[in-house]
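Some structures to go through are shown next.
Coordinate-derived values only; no laboratory data. As the structure is a prediction and not an experimental result, all values here were calculated from the model. Cβ atoms are built from the backbone, for glycine too; each structure is taken alone.
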Structure P
Amino acid sequence: MAELARILVIKLGAFGDFAAAMGLFRGIRDYHRGARITLLTTPPFEEWAKAGGWFDEVWTSGRPKSLRGFLNLVRQTRDAHFDRVYDLQTNGRSSLLFHMLRPNTPEWSGVAWGASHPHANPRRDFMHGFKAKREQLLMAGIANVPDTDVAWAAKLPARFDLPKPYALMVPGGAAHRPAKRWPIERFAALASALASRGFTPVVVGSESESALADAIKKMESETRSLIGQTTFADLIVLGRDAALAVGNDTGPMHLFATAGCPMLVLFGADSSPDLSAPYGAHVRTLQAKPIGDLTVENVLGALPPARAVP
């Protein structure tokens with residue numbers, strides 16, 4: 001076990017990436033049991049990071065909006081005297097932080113030139129994100145990294161009274177990437193097909209996606225909408241108790257995956273299942289370019305077997 005007293009982990013987002021990082025956080029925590037571990041992230045992930053029990057301290061200044069803010073972050077990092085940094089963001093900004101700490105840089109796991117523990121795989125950008133980060137930690141000496149860590153949420157009660165069995169549906173996604181969204185009328189038809197098979201369709205997403213849930217409910221009255229009502233922990237609990245899930249390549253699907261929910265993720269031309277699909281043996285993917293070429297029959301035929309739920 002490494003005898004290091006102060007550790008910094010950098011993980012700023014996004015939603016799906018943070019969900020996939022829970023196993024990485026657990027691996028780092030278990031390896032550095034006696035260390036004080038700080039996370040550098042952004043405000044949306046503060047509560048989630050604290051609930052997981054992986055960190056002793058959470059900084060939310062990871063994306064400063066000005067040069068002054070960035071220099072303050074450099075000063076804050078320098079003054080903390082970290083012994084090692086695990087850069088799980090591995091972008092230009094996080095690598096710049098490394099160089100700004102010279103000449104007294106801590107041990108550094110990442111892709112910054114001159115790092116003491118580099119992720120020395122030239123094909124890392126062609127790997128699935130979680131596998132790449134797991135390999136990065138292995139090269140830094142951390143061999144035991146679980147696929148995920150939802151032990152902190154395993155005993156949380158369900159906040160929503162939903163008829164079981166239910167099937168989760170995620171028809172939304174980043175508004176600026178509409179090519180990642182399967183047509184809403186297909187989701188509505190899928191909801192009706194699932195209801196006819198005995199599942200209650202349950203739609204989740206952000207408040208801005210309420211119109212999508214309304215369109216589905218208009219066609220299938222049995223649909224329940226939790227749009228805008230769920231926390232990160234709620235999504236894990238929903239995934240834990242669901243029979244199955246189907247949705248676009250977007251954040252909630254990653255959280256359902258961490259809970260072991262059988263799922264089908266729909267991809268278009270804007271992202272690759274080989275690089276960014278939720279991680280797990282219970283995850284299936286289906287892709288068409290464009291995504292609108294997927295029919296309801298295609299999706300029904302590709303669904304995984306539903307899980308029996310109490």
Structure Q
Amino acid sequence: MTVKEKINALVEELGNVGIVPVIKLDRVEDAEALAKALRDGGINCAEVTFRAAGADEVIRRMVKAYPDMLVGAGTVLTCEQADAAYAAGAKFCVAPGLNPKVVKHCLESGIPFAPGLSSASEIEQALELGLDFAKFFPAEQAGGLPYIKSVCGPYTTMRFMPTGGVNADNLNSYLSYKKIVCCGGSWIVPEKLLAAGDWAGITKLCREAIDRMLGFEMVHVGLNCADPAEAESVADEFDKAFGFTKKVGNSSVFAATYMEMMKKPGRGANGHIAIATNSVKRAVYQLGLRGFEADESSFKYNAEGILNVAYLKHEFGGFAVHLVLRK
């Protein structure tokens with residue numbers, strides 16, 4: 001696999017995860033416990049920074065304990081650090097700035113590398129070096145999402161991982177933009193919890209971040225009816241009882257937006273439940289980690305090629321569940 005292919009595969013994986021914890025771990029012996037805490041919270045990924053001594057050993061321990069974990073190295077400032085990280089099992093390296101010498105070394109060595117950028121000139125340097133994925137750092141201080149959107153006008157192939165000032169409150173704003181692959185941040189692995197060895201606390205923050213990123217919300221329930229006449233009859237009952245105005249469609253009849261009566265039996269023994277999410281792609285990935293596999297034959301994509309509908313194979317109380325992209 002070429003380094004370009006490795007980077008594209010990395011971008012795909014990072015896009016599924018959505019959140020990359022940026023970690024400065026001072027106690028090497030805590031590596032395995034921290035990795036487990038992240039995974040238990042739904043984040044099978046980490047950027048271990050070389051700001052702390054022994055970062056390469058932390059990476060080695062994490063990867064040995066969990067070979068499938070997407071562990072990378074952060075604050076990689078030299079060729080020697082990149083080599084040490086890669087030898088330890090790091091699947092990618094990240095830097096706060098763009099050092100052409102380090103970029104060239106990593107690409108020649110087959111190491112996926114994402115330099116830090118914060119200006120149009122640096123984007124051009126990255127493109128000249130053959131890169132189309134980079135860290136945008138420090139994200140908030142350098143102009144945040146408005147700046148990224150503006151530079152993506154002339155630099156249409158560039159993709160970003162904003163880091164620096166990203167938190168639970170602005171995460172979804174960043175991830176809503178198609179040129180942003182994922183976001184890096186330390187808010188889910190705060191130094192206070194690391195120092196205390198509060199792994200349960202870190203798992204809780206990870207799960208909260210994932211749930212907030214996905215933004216699950218039930219939007220309607222679909223009931224399987226025998227035929228169009230029964231579908232309209234049930235919709236009329238909802239209208240009469242609750243004022244849910246009936247709207248007849250091609251394959252179903254809605255009562256307001258909450259209830260959908262299918263004109264013929266569809267998925268699920270009793271019907272289906274529609275759950276809206278900020279990203280169907282990330283939701284499919286996360287639900288897979290939780291033991292709920294998606295039915296790929298049900299996938300639908302919008303005009304931009306974004307996955308916007310997916311059914312789960314699992315039924316909940318006789319109801320199929322399908323994910324829909326929030327409008």
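The table below lists the values:
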quantity	calculated
Computed 17.0 for mean count of other Cβ atoms within 10 Å over residues 44-51 - originating structure among P, Q	P
Percent of Cα pairs over 23 Å apart - structure with the largest value, from P, Q	Q
Structure responsible for 22.1, with mean count of other Cβ atoms within 10 Å over residues 68-75 calculated and labels P, Q on offer	Q
semi-axes √(5λ) of the Cα gyration tensor in Å, for residues 204-283 alone derived as 21, 16, 12 - corresponding label from P, Q	P
Parent structure of the calculated result 1.8, given that distance in nm of label points 7 Å out along Cα→Cβ at positions 148 and 180 is the read-out and P, Q the choices	P
